[in-house]
Structure P
Amino acid sequence: MKDNLIFNEQIVTIEELQTKPHARILNLTDIIPILISPDSGNSLQIAEDYSFLFDSSYSYPIIKGVPVVYPEYISKALIQGGLALKYYDDPRIQYFLLSQIKQRGEINAASSNIHYQRHLFRMTEFVKDCKGLILDIGCDDVNIGSAIFSRKCEYIGLDPFAKSNDFRIIGIGEFLPFKDSCVDNVLFNTSLDHILDYYQAVKESFRVLKEGGLIIISTLLWSHDATLLKDSVHFHHFKSYEIYGVLNEFGFKVEDTKKFVYKNDGHRYGLYISARKNGSSGFRVYNV
């Protein structure tokens, strides 16, 4: 593994990224034609007063201009501050409680962190040829996420949290509220290891990608010492066979990979990988 790793210390700061021409962040009016209910799969409409989205059976609130498009059975609890820490018989609620516990421990690297600045440089270089519509799953700050891409792109951020009033979709990768075959690129920028059912998230990515579209993943891969017993944030310390295996499962064709030294650790490294949807039939699952 070590022989294949790239040692590259080049950096870029957030401020430098944001001064360059970059992708346009789409707004709700732009994307309403491709939004669907994560419960029914039906197209969504905007209420006249812009206070919620709806279809014939379900509704989803818009809070300070930001739509909350979780599955309806969980959205009310999450909006009101989260699920109570107790046992639930419903496996769907159990799932979200587990995710809630991990997400409460989220601490992002500071913008001044040298490893974060190296990652920004590597990611910007890795996606420099991308064009078309980007769906950034687990986007965090949309102003940073959109600045990674060139002005050849348009950008939609999706995240479980509304950390600002900047426009994004509040939702999760396991239930993407988008129509089949509607985006050109799906990005997991250090976010896939935060998703408990990463298989479902990749499955959903396949569904929403157009034929020939790209899935782009940046993550750490672990060669050993991959225990989660000391990790309060992530659900996964991926091994290489997990990432390559799930891409192969859905017929993605790997197009590019880069492997970088990370903090001079001997047990893990940074992987940047892009793979293309080959046009095979996708999967569609609702009311899970």
Structure Q
Amino acid sequence: MKVTSDFEIPPCALTGKINYKDYPWGAHHLNLTQPIRVAKCKETGMLYLCPRPSKKNRETMLKGILPEALREYGERTYNYAAIDKMRTFDFKERVSIFNTLFPQATKSILDVGTSSGNFMEIAIKHGWQAKGLEPFPDDVKVCQDKGLDVILGLAESLPYADNTFDVVHTSHVFEHLEDPLLAAREAYRVLKPGGLLFIEVPNQLDNFGFHRDMFLRNVQQRKRDIASIHHLWFFGKTTLRQLYQRAAFTNIRVVNKHHKTFSGWRLPFSLLSKALSNLFYGTYTIRGFGFKPKNR
């Protein structure tokens, strides 16, 4: 396999080592073309793009421009702000959970990956002092025009003092990051003792349904477009837990986010799938809760 300067071979996000095997069903599902593939770390089971677009090409994509080497994946980059507006119900649910965990009158939250600022607006309405960090300049401007305290920056280098926030909130962010473990350690640093790092990520290639389809040799192939390559990491329940552990968090919980249950003749199959996903591998979307020890 020839890898050009447009692509790179990264180490596992959890170990920092290059020790992987090919994960062909992942590449098939994402409809990838050479040299981009999906790798599986032999030590941790972490799934990730490898080879993947080079850092230079990923930075070009952050500016809303698709590099020439990636033209076969379409003509446009991803519209995260449009997706952000569809998550209002989920955001309200999360803020309710955070209010139960942190009932004090004065409480602070950092939203990493603010997108259009929808989550921050909901958090502020429910009593939180909110700040935000976003890597897309256009989205930063949208948030600032709304009067939100959002600045340009990266999750791996948070421009905040130690022990500042009660909660660091991330929604579909960690799968995109250059270095998820460094970002988790940065979140740990800026959290107050007893603070929470909340992570929601897609369990795209390690959920129950995907393993079932692999067993049946019936993995579906998606349309090839920019969404085929915009995730660098494919967390599952085990690897998300390892991320928290390696960043020194405690009281870790990784839970399934269940989607709508089908009705009618599909109801029994929907309930069975839900039960099995609770036992094996998890659902398509998972949530992590990890706390900074109170004595730190």
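Have a look at P, Q and say which one yields -9000 for helix-only ellipticity at 222 nm (-39500 (n - 2.57) for each DSSP H run of 4 or more, over all residues; to 500), as calculated.
Q
Could you figure out which one of P, Q the value 17.1 for Kirkwood radius over Cα pairs in Å, for residues 46-157 alone was computed from?
On the way: P: 17.1; Q: 15.8.
Going through each structure in turn, the value belongs to P.
Taking Cα extents along the principal axes in Å, for residues 54-109 alone from the coordinates of each of P, Q, which one would give 51, 22, 13?
Label of the source structure: Q.
Taking FRET efficiency 1/(1 + (r/R0)^6) of positions 134 and 238 (r between Cβ atoms, R0 = 30 Å, to 0.05) as the criterion, which structure among P, Q has the greatest value? Write out the running numbers ahead of the final one.
Details: P: 0.85; Q: 0.50.
Structure P gives the largest value of FRET efficiency 1/(1 + (r/R0)^6) of positions 134 and 238 (r between Cβ atoms, R0 = 30 Å, to 0.05) among P, Q.
To test your reading of the models, identify which of P, Q gives 39, 20, 17 for Cα extents along the principal axes in Å, for residues 174-245 alone when calculated.
Only one of P, Q returns 39, 20, 17 for Cα extents along the principal axes in Å, for residues 174-245 alone, namely P.
For distance in nm of label points 7 Å out along Cα→Cβ at positions 206 and 230, which of the structures P, Q scores highest?
P
For the read-out volume of the Cα convex hull per residue in Å³, a value of 143 was computed from one structure; give its label from P, Q.
Q
Since every read-out is calculated from the coordinates, none of them should be taken as a lab result. Remember, it's a predicted structure, so these values are computed and weren't measured experimentally. Cβ atoms are built from the backbone, for glycine too; each structure is taken alone.
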